[in-house]
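A short reminder: the numbers here are calculations on the coordinates, not readings from a lab. Just so we're clear, the structure is a prediction, and the values are computed from it rather than from any experiment. Cβ atoms are built from the backbone, for glycine too; each structure is taken alone.
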Structure 1
Amino acid sequence: MVGTLLVIDVGNTNTVLGVFQREELRHHWRIATDTERTVDEFCVVLKELFDLHGLSFEDVRGISVSSVVPPVTPIIEALARRYFGVRPLIVGPGVRTGMPILCDNPAEVGADRIVNAVAAYEEHRRELIVVDFGTATTFDCVSAKGEYLGGAIAPGIVISMEALFQRASKLPKVEFAKPKRVIGKNTIWSMQSGIFYGYVGMVEEMVRRISEEMRCQPFVVATGGLAPVIAQETEAIDAVDEFLTLKGLRIIYQRNLPRRP
């Protein structure tokens, strides 16, 4: 394992970055994903983050990247080569993940979903459902043998709320929060109830149906910014790991290091 590894998870809404020293995640940051940001602008943002923690670009010996935003991927690759002097590992077809992908077209499965599945299986070594509360809410299934079985994709919490505000002109914008009661006594509480408990119910029902198809009781791991909020309200989620994707990027990077003779 390289001394210092920079991992970058480019999502539709946010880009999450982390710095590993050996197997320890020492620092992590979340910035907005901007498809208009140039290589030099990305460098400035990253340099400021590094400086805040006394880090140096020269310390980085490897970069591992997961991206579901194609326009940003070449920007990250150019950043790695120009300012770090390394060839980044971009998770995708041809990269060794150590996990068979049992889907009709493995290449179309989002890199972040595979990375999450790899990290969760590495830690738990059993049947799994990984629920990622991101721009989309995804459910990814892993067999006891460590095979990626497929999953489901639903609209994310935030974009669902935005669609509601935009299409229903009389409804105000509200924050995603647990209301005092399920039966709302005013518009804001009613909206919060429908959004909050609606997603809790979706998670519980999806986990139930997936478990029936898998014919087992898989361990359910949740990740993403809103995972802790949902997990507190349901027994369907067994564990929350907000750094699951970053951990997976480290694991996959290790698996693709040159093998010693």
Structure 2
Amino acid sequence: MKEKLIAIGRTAKVYKWEDEKVIKLFNKDIKKESIEKEYKITKKLYENNITNVKVFDLIEYENKTGIIFKNLKAKPMTKEILYKPWKLKKLAFKLAETHNSILKYVDIKLPRTKEILKGEILNSNYLPSSIKDKIIKHLEDLQIGNRICHGDFHPENILISNKEFIVIDWMTASMGNPLADVARTSLILKYGKLPDNNFFKNINLEIIRNILYKNYINHYMNISRVNLDEIKEWEIVLAATRLSENISEKEKELLNDYIRKNIEFI
């Protein structure tokens, strides 16, 4: 039986459950197949030591679908970043290291990253067909890859528990080139919507964002032996796919500007 509300996300609410467990109860508009995908892949990744998120069951509860997980008693990385800005560089390094640690090959059937990205670009109403066609052609020329891509890796999807950094929300996972995942994270760190909270009115969040991004991307390049040009090849693709999502108009404007400034270079 569910008890105290722990967290509210875009797709679900998380409640305490019995025996040191939590239930992630999904909104009614989330497709059952997407929830089943998150359940199966999280279970598989736990078995392969890629995530510490232990899955117990997939159930129907109060006319909604839910996944029962172990209660990690953790906090989002976002809170650590915003409430302890003196740790920013260290946290940015940990963000890069955690990302690099999950971008591995796992023997599991997943949709291909490039096919997902192509579909999202085609479904976007924000860009003219001429630009979409050019970006899709560029995407087709990029290396396919065979690694797990999280699909939405950012500090809000990382929990900190006893100094462990745990990646959650695997619903958007796919198999492909890890640089696609890194490019998406880069764009979110550079352009994503910042939190609305009066507590932070005296803190320059743009400075925090800039420090976090630069230290994340530089450390990721150091430990993965890739260069910025390789990541930027994917950024214009991920910027186009991000436009198909439910994001703020300001972020859409920034991504649109980014695409128009860089479209001639692909």
Structure 3
Amino acid sequence: MYPALPKSYKNIFPFKIGSTSFIYPGNYEHNVNMLAPYLDEIELLLFESSPDSLPSQHQIKTLSALANKFEISYNIHMPIDIHLGDLDPHRRHYAIDAIKRVVDLTRALVPSTYTLHLAYNDETTALRKWQELIFESMEQLLLTGINSEAVCIENLMYPFAWIEDIITAFQLSICLDLGHLILQEADMEAMFKKHKKMTPIIHLYGVENQHEHLSLDRLSKKDLETILKILKAFSGVVSIEVFSYNHLRTSLDVLERCWLEKMQD
């Protein structure tokens, strides 16, 4: 059994600090019970779209009660097995229905954001066609009444410019995944400055040798310094997107130590 975190990190940064619901072995409720006394927000990972894989109504009520008890908030990571840009119209419709189902299910939790992947497979779909299909699907999705600014499109491992026009056209928000930018050797600071007003949430984790979602001690000193510059100008949610107790504890230790050193400069 993994222990509780050794200290609380609530309200110690100018941004909200959080992590994922996959830190401890067990269900969503167990993870929230263990993490909520120590963090500001929890990223509920609803990675699978099948209704059987989603929390039950009873679980949602429990999670809502825990949020009130510990004074935390949630953000939702949408399923990653859905494809709004798929050539098959049935798969696109399924994706729209799956997103709507998650939004309806979690409405009582009043999530701060909904993070969404726009996956692209260059082996099956030409870029221009994929962009057109994403546009059509997003148009249909927003007709269901979902708040566009609550939908945060995450930067993935393709050029962000491919989806910028779509984000602007529908007034969507951005989930800035710094790990993906590091892996692409992109300019993190420039990306943040350009999209700061549209970015309510940042995903933060360590990367090393093309491996991601590691603890922050795996980052280079240069990358850590850039990240601290970004965080100093950020007031949204920073989700340490790791999936184990050891990676989370180490990441929190590194972030707090580096933050205190930065503030003393």
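Set 1, 2, 3, criterion FRET efficiency 1/(1 + (r/R0)^6) of positions 82 and 114 (r between Cβ atoms, R0 = 25 Å, to 0.05): the highest-scoring structure is 3.
Which structure, out of 1, 2, 3, was helix-only ellipticity at 222 nm (-39500 (n - 2.57) for each DSSP H run of 4 or more, over all residues; to 500) calculated from, if the result is -11000? Source structure for this number: 1. Comparing distance in nm of label points 7 Å out along Cα→Cβ at positions 90 and 218 across structures 1, 2, 3, the highest figure is found for 3.
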